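Okay, got some structures for you below.
Each value in this text was obtained by applying a stated rule to the coordinates, not by laboratory testing. As the structure is a prediction and not an experimental result, all values here were calculated from the model. Cβ atoms are built from the backbone, for glycine too; each structure is taken alone.
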Structure I
Amino acid sequence: MPTITRVKAAQQRYETVPVLDAQGEPVRIALTNQDGSPKTDKRGNQVFITRTVPDKTKPKPAEDCDKCAKTIEVGSPYKHMSPKSGPYGGRRLVRCEACPDWQVWEYSSSLSARLSEISYYFWENLAEVTNADDVTDALANAAQAVTDIAEEKRESAQNIEDGFQHSTYQSDELNQQADDLEAWAQEIENADVPSAPEATWEGDTEVPPTEEQFEDWRSEVQEACSLVDDSPV
């Protein structure tokens with residue numbers, strides 16, 4: 001997970017301008033690898049960055065929280081992170097102190113991140129269930145979400161095969177992922193959900209299930225639904 005930097009008080013931000021040398025040319029700094037060797041691009045050219053400084057005549061507007069859209073005023077606590085999306089860095093994400101930290105699917109579109117999202121919301125929806133129908137519905141929703149991803153994988157494989165006019169290692173891999181995801185979705189949808197505790201009668205008095213009975217049932221539900229966390233890919 002990218003590092004989250006927590007700032008006690010937001011400062012005024014400014015646009016940056018290049019630092020110029022005595023000849024009026026931008027000062028460039030050569031990047032190096034951890035072993036001290038020059039950092040190069042794919043063509044073998046050395047990589048440089050331009051040294052910059054804040055331009056106090058060009059203040060930037062305050063940033064907004066990407067969760068609640070609240071403006072982060074100067075002096076307010078906040079946090080930020082920059083998920084790596086290329087060889088030299090990534091986009092900057094900002095949130096106010098009150099909002100929760102980022103979940104992996106909020107900054108990554110990887111397969112593992114998307115499956116983590118399905119699992120997260122499945123268990124969140126099951127937190128206070130009181131009947132088996134709610135569990136069945138949650139399983140069906142999770143299964144559909146997995147199926148949707150499988151369809152995307154199969155469509156990507158078809159696009160590759162259409163482009164090359166034949167299957168490739170990559171398209172075969174995508175089709176296999178789709179097969180595995182579809183089989184997993186069926187397992188999720190067909191999970192055996194235990195019956196919820198029901199009221200009993202003592203003479204003419206209906207006695208509702210106890211909270212302890214519901215807790216025992218929820219434990220059984222968690223065990224029966226654990227396959228939602230067992231991704232095959």
Structure II
Amino acid sequence: MLSGEPQYASLRNVLESLPPRGRILDCACGTWILASAIARHGHMVVGTDASEGMIRVARAHAEADGLDIPFHVCTWETLPQKCDRNFDIALCCGNSIFHCSDSSDMVRSFRGIRSVLNVGGRLILDTRNWEKRLTERTRYTHFDPRSRAGKRCAPIYIWNFPRKKSEPIRVEVLLPIEHEGEIDLHVHPIVSHPFTFKQLQTALAEAGFAVMENDYSPDRDWYRVIANNT
């Protein structure tokens with residue numbers, strides 16, 4: 001079962017350094033997996049996502065587990081209209097920032113996130129290393145079987161790479177879900193807008209963030225950036 005505990009463990013040192021009553025915003029919460037783990041560990045967390053369907057699922061899961069997590073449907077740009085402006089940490093995890101269509105869109109999104117952070121608050125962002133992905137151009141990505149709502153699933157990503165690195169990447173996500181001996185195949189198309197590490201740093205700086213830490217390396221599949229609201 002996807003519990004969010006591995007994701008929480010990777011953030012433990014930062015999250016547990018918060019003062020009592022410290023507030024966390026998961027502004028790419030999806031169907032609640034990370035937000036739920038944060039709440040189970042006793043933190044105050046709010047979840048937001050641009051997808052109404054994702055938020056509907058997140059609310060249902062939280063209610064079923066007895067977790068008091070406020071969820072809102074909004075984009076990063078509209079965060080100030082939906083949320084209080086006193087968060088200590090904003091999380092943008094799970095490679096979500098690729099939804100920004102270009103550098104200008106990314107800057108506007110970061111400004112929206114920054115506007116709800118306290119002075120000195122931190123943005124923690126993780127992303128796929130798009131430079132590595134575009135260099136290798138691996139056509140298929142397979143994942144180990146996992147449980148989704150009690151059903152066995154082994155996701156497969158089919159990558160359709162553009163001729164120019166600046167153009168969007170189209171990905172077909174295949175979810176063969178096994179339940180009681182039957183297989184249901186679900187296909188979800190995703191459009192990814194790749195960017196370089198340098199472009200990410202530039203967008204953060206233009207939005208008013210100062211990068212404090214990062215573990216970027218050309219040979220890493222994923223990397224994390226921690227930026228401070230100056």
Out of I, II, choose the structure whose coordinates give P(r) over Cα pairs in 5 Å bins from 0, in percent, for residues 22-61 alone equal to 6, 18, 17, 18, 13, 13, 10, 5 when calculated. I
Once distance in nm of label points 7 Å out along Cα→Cβ at positions 166 and 206 is calculated for all of I, II, which comes out largest? I
To test your reading of the models, identify which of I, II gives 6, 18, 20, 22, 18, 10, 4, 2, 1, 0 for P(r) over Cα pairs in 10 Å bins from 0, in percent when calculated. I
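Among the shown structures I, II, from which was the value 0.75 of FRET efficiency 1/(1 + (r/R0)^6) of positions 14 and 134 (r between Cβ atoms, R0 = 35 Å, to 0.05) calculated?
Details: I: 0.10; II: 0.75.
Matching structure: II.
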At a computed -12500 (helix-only ellipticity at 222 nm (-39500 (n - 2.57) for each DSSP H run of 4 or more, over all residues; to 500)), which of I, II: I
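If you rank structures I, II by FRET efficiency 1/(1 + (r/R0)^6) of positions 174 and 190 (r between Cβ atoms, R0 = 30 Å, to 0.05), which sits at the top with the largest value? Before the final figure, lay out the partial values.
Values: I: 0.75; II: 1.00.
Max of FRET efficiency 1/(1 + (r/R0)^6) of positions 174 and 190 (r between Cβ atoms, R0 = 30 Å, to 0.05): II.
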